[in-house]
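Below are structures written as structure tokens.
Every number in this text was worked out from the coordinates using simple rules, so none of it is lab data. All values reported here derive from a predicted model rather than from experimental measurement. Cβ atoms are built from the backbone, for glycine too; each structure is taken alone.
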Structure 1
Amino acid sequence: MIITIDGPTASGKSTVAYQLAQKLGFYYLPTGWLYRAVSYLLVKKCGYTEATLNNPTEQDLSYCLNPEKLVYHYDTQKGGVLYFENQDITPLLKDYMVDRYVAVISPIVMVRQMVVETQRAFAKEHDSVIEGRDSGSVVFPHADYKFYLTASLAVRAQRWIKDQKKRGHDFSQSQAEQEIVSRDQKDMERSHSPLTIPEGAIIIDNSTLNLQETIAKMMSYID
């Protein structure tokens, strides 16, 4: 079974998807990790800079996504861990600079096509909850259940500020809202696989819902 959760920045996709996967005993695949991993590895392993990331070679992308090098392990108790050449790179993917890197590479058609192949290969092996910005619209259009998770701009900005504080970065409410609006605009306006509400998706606005209430609402739809 495939369950997809799409939605804009800071809508709570990752936390909800992880908790839903645990509740169902499914694998959890955060597609954003793959894009972050590619951008991080292009810089750290292939010598790209923020200025040159917009033109990666197929050879370098294949190196970063090589299934013998980039390995995702998931345990229902411990969660997901992403390894590259046997090194756990998971903690490195949340750095603010990686936010900037991934904003450059994620719209690139070749990057998205290669990451999609990686996602589909993984999902063939496991019942999965998969979250992202095009999981139900492009990657798994025939998913068993599709959800679109959203919240008000003010609420999403507050969540983003809280997350950034954990990483040692401070932002005001207005700065956070400006950042989120910018990201949403880029995601919705990109020519390939834009952020959209997948056909047949169940829309959940969790502006006033806590995590448990959001999970309960999703479970009410899942057979």
Structure 2
Amino acid sequence: MKKNLVLLLFISLSASVFAQSELKVIERVKDYKKSVKANPENKLSGIKSHLAGVALDLRYADTNNFVGRKMYRGEIRETYLRKPALLALQKVQEELVSQNLGLKIWDAYRPYSVTKDFWELIKDDRYVANPARGSYHNRGSAVDLTIIDLRTGKELNMGTGFDNFTDSAHHSFKNLPEEILKNRILLKSVMEKHGFKALETEWWHYTFQSDIKFDVMDIPFYKL
């Protein structure tokens, strides 16, 4: 009898811990709007709509990506960041424009269901987020990007393309020509200056540092 009580207590405690650690995911537009009403900083704002001259090449809205198929439903012509992240990215763009440079965006907000699809394909948290925790992309505070020359529209040479899953895409990888290292340093320095943090394994991935704990979102683009 005593053993059974102990076992029941253990099961009850385990269930309680699991419930506390269960990831909160916002799936309904009305719940998202409620969060914005509670805190306007939660608003997901369009990057192209707010950053003059920014270039978009939304890889997961097309087949030109490591999966080889569209991951986002519908015709996607805009991507989103939370309000404070977008304001910070505006400052990055403004600083680069003064050097005849600008930003090209490959990805920003990403619905949680797409992160689950990526995990099934890769299952390596150096390169894709574990759905158990959700990603900063799901929270609208991460962006994948590079620098372009505004006079030509061409990307600066960063040594690898987007979504290159090799050591040569890591910030710590230094066996590269001086020009490439300088370009990576330029991107990293201007992003960090305005509140973003680099991901070590991907030179293109940056997360805005905020005291706000943004919720994981699984709202498709067409509903935004």
With helix-only ellipticity at 222 nm (-39500 (n - 2.57) for each DSSP H run of 4 or more, over all residues; to 500) computed for every candidate in 1, 2, -13500 is reproduced by structure 1
Across 1, 2, Cα Rg over 2.2 N^0.38 Å reaches its greatest value in structure 2
Calculated from one of 1, 2, relative contact order in percent (Cα under 8 Å, 6 or more apart) reads 33, and the structure in question is 1
The highest value of FRET efficiency 1/(1 + (r/R0)^6) of positions 24 and 152 (r between Cβ atoms, R0 = 35 Å, to 0.05) among the shown structures 1, 2 is in 1
The highest value of FRET efficiency 1/(1 + (r/R0)^6) of positions 32 and 200 (r between Cβ atoms, R0 = 25 Å, to 0.05) among the shown structures 1, 2 is in 1
